[in-house]
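Trainee: Structures given as structure tokens follow.
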Structure I
């Protein structure tokens, strides 16, 4: 780029357009990444929690029946272990999910702040362009 051939207004306009495109691409990329991550995480969590919940419910009935009737069959301990383990895993996965959601929320906040900085730079350059056009339109005395 030859410094003498382009006006400062053209350079400011080019920078403004570049910042706008960068902001748009950044937002699109962040949204696409979030959608993909949410889809994969939702599928994995749905399968995990669905299977563990099913195990919990299936083995809860025999455990409850044995406790209420007082008939402890040989399978009682096995049913109790599977029921307890599935309940513990459901709680563990839920805690992990909450941590990931909090971390993603923090990342989203950082991304929003970055977009705000880019928006400020765009507004500043647009203001400079407007000031330059006003100065060109005013006659010299």
Structure II
């Protein structure tokens, strides 16, 4: 799975692996390069827009090399598409509109949302977030 020893994270990843073993190898790549996850979430927040590498660098605070590794991974798996406009010397990126990519991203969004809701519910049971008198362990 992953080297993270946090039992909640282990449970999250085990659920993902059990439910979607077909995408588990890809998710492992994303976990090795968290920039991929940030690119996916950012592009997903702008479904009708395409952005440049400069846009990604400004918004996500990763350097060009990190972002290019992430984009190459996402392009290879056909989750992101590249649109080049040679006349303007510009390249844009957006999430793919292919059905398999859309279905996988829809499942991934639902999985993320499910886990966020679970974590928020747990925080509600505890009464306060981690920031109230506790140090956050990362």
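A short reminder: the numbers here are calculations on the coordinates, not readings from a lab. This is a predicted model, so every value here is computed, not measured. Cβ atoms are built from the backbone, for glycine too; each structure is taken alone.
Trainee: Where does the value 1.4 come from, among I, II, when distance in nm of label points 7 Å out along Cα→Cβ at positions 27 and 123 is the thing being computed? If you can, show how the numbers build up before the last one.
Mentor: On the way: I: 1.4; II: 2.1.
Corresponding structure: I.
Trainee: Can you tell which of I, II yields 1.00 when FRET efficiency 1/(1 + (r/R0)^6) of positions 11 and 115 (r between Cβ atoms, R0 = 25 Å, to 0.05) is derived from it? Walk me through the numbers on the way to the answer.
Mentor: Details: I: 0.60; II: 1.00.
For FRET efficiency 1/(1 + (r/R0)^6) of positions 11 and 115 (r between Cβ atoms, R0 = 25 Å, to 0.05), the value 1.00 is produced by structure II.
Trainee: Any idea which of I, II comes out highest on percent of Cα pairs over 15 Å apart, for residues 35-98 alone?
Mentor: Values: I: 56; II: 44.
Largest one: structure I.
Trainee: Which structure, out of I, II, was relative contact order in percent (Cα under 8 Å, 6 or more apart) calculated from, if the result is 17? Before the final figure, lay out each step's value.
Mentor: Numbers: I: 42; II: 17.
Derived from the structure labelled II.
Trainee: Of structures I, II, which gives -33500 when helix-only ellipticity at 222 nm (-39500 (n - 2.57) for each DSSP H run of 4 or more, over all residues; to 500) is computed from the coordinates?
Mentor: Working: I: -33500; II: -19000.
Going label by label, the one that fits is I.
Trainee: Something else now. For which of the structures I, II does the calculation of Rg/Rh (Cα atoms, Kirkwood Rh) return 1.02?
Mentor: II
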